[in-house]
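Given below, in the form of C-alpha cells, are the structures.
Bear in mind that the values in this text are calculations on the coordinates, not laboratory data. Bear in mind the structure is a predicted one, so any value in this text is a computation, not a measurement. Cβ atoms are built from the backbone, for glycine too; each structure is taken alone.
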Structure 1
Amino acid sequence: MNKFVFRQAQELQTKLAKAQEQLGEMTTEVSSGGGAIKIVIDGQQRVRSVSISPEVINAEDAELLEDLVMTAMNEAVQRSQELAASHLSGLSGGLKIPGLF
C-alpha cells in the first residue's frame, strides 16, 4: 500500500474518532403530545433524558402514553441520525462510506 494512502487513512481514522466524540456531546430535544413527552438524545443515538408530564400519566389510558413515548423516541432517533450524518458528511469528502452514515 502506498505510504500516502496509508497516511490519509490514518488521518481519516483520527478525524472520525474525534467526530464520534463530538457527536456524543451534541444533543437534540424532541417532544410529542404538545410537550407532554420530551426526549433528549445525543448524536450517537444515546438517550440522555426522558421527561413525562404528570398530566399524561393515566393508568386507565396507558396506550396513549405508550404512543406518545414511541412517537417522541422515533423522532429523536431520526433527528440524531440526521445530526450525525450532517456532522460526518464533511469528513468523507462526499464519498458514501458504508456504515458511516
Structure 2
Amino acid sequence: MANDPERSAALMPEIVKALSRVFDPEIPVNIYDLGLVYEVIVDSSNRVGIRMTLTAPACPAAQVLPARVTEAIEAVPGVTGAIVDVVWDPPWTRDRMSDAAKLQLGL
C-alpha cells in the first residue's frame, strides 16, 4: 500500500479522532495516546493501512482490538476500507505514550 500524501492529510484528522475512541480494555486511555499506533497510511483509493502494536504480546485485547480499530477506521466518512497490521517490532514502551496519557495514568 502506497501512501498518498494529499489523501492522507485530508483524512488524518478524522482518522485520529476515530483511533482516539478506541480503548485498550485494561487501560483507561485510548490507543492513539497510548502510542500503540505506529503508522497510518492512506492510499489513492482512500484505503487506510494501520500499523500498530499492543502493550504486550500476551495482551488479552489481541483478540478484539484489531477488529475494533478496523471498525472505527471504516466508519470515517470517505474511507473505503481498512487494513490493520499488528506488529511487535519495535516493542511498545511507556515512552511512546503522549504526555496526556502519562498524566492520566499518574506516570
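Here are a few things to note about the model shown:
- When mean count of other Cβ atoms within 10 Å over residues 50-57 is computed for each of 1, 2, the largest belongs to: 2
- If helix-only ellipticity at 222 nm (-39500 (n - 2.57) for each DSSP H run of 4 or more, over all residues; to 500) is computed and equals -17500, the structure in 1, 2: 1
- Here Cα Rg over 2.2 N^0.38 Å was derived from just one of the structures 1, 2, and that gives 1.47; the source is 1.
- Entry that produces 2.3 once distance in nm of label points 7 Å out along Cα→Cβ at positions 66 and 90 is calculated, selected from 1, 2: 2
- For 4.5 (mean projected area of the Cα convex hull in nm², for residues 2-57 alone, calculated) the corresponding structure among 1, 2: 1
- Among 1, 2, structure where mean count of other Cβ atoms within 10 Å over residues 42-49 as derived comes to 18.1: 2
- Which of 1, 2 yields 30 [relative contact order in percent (Cα under 8 Å, 6 or more apart), calculated]: 2
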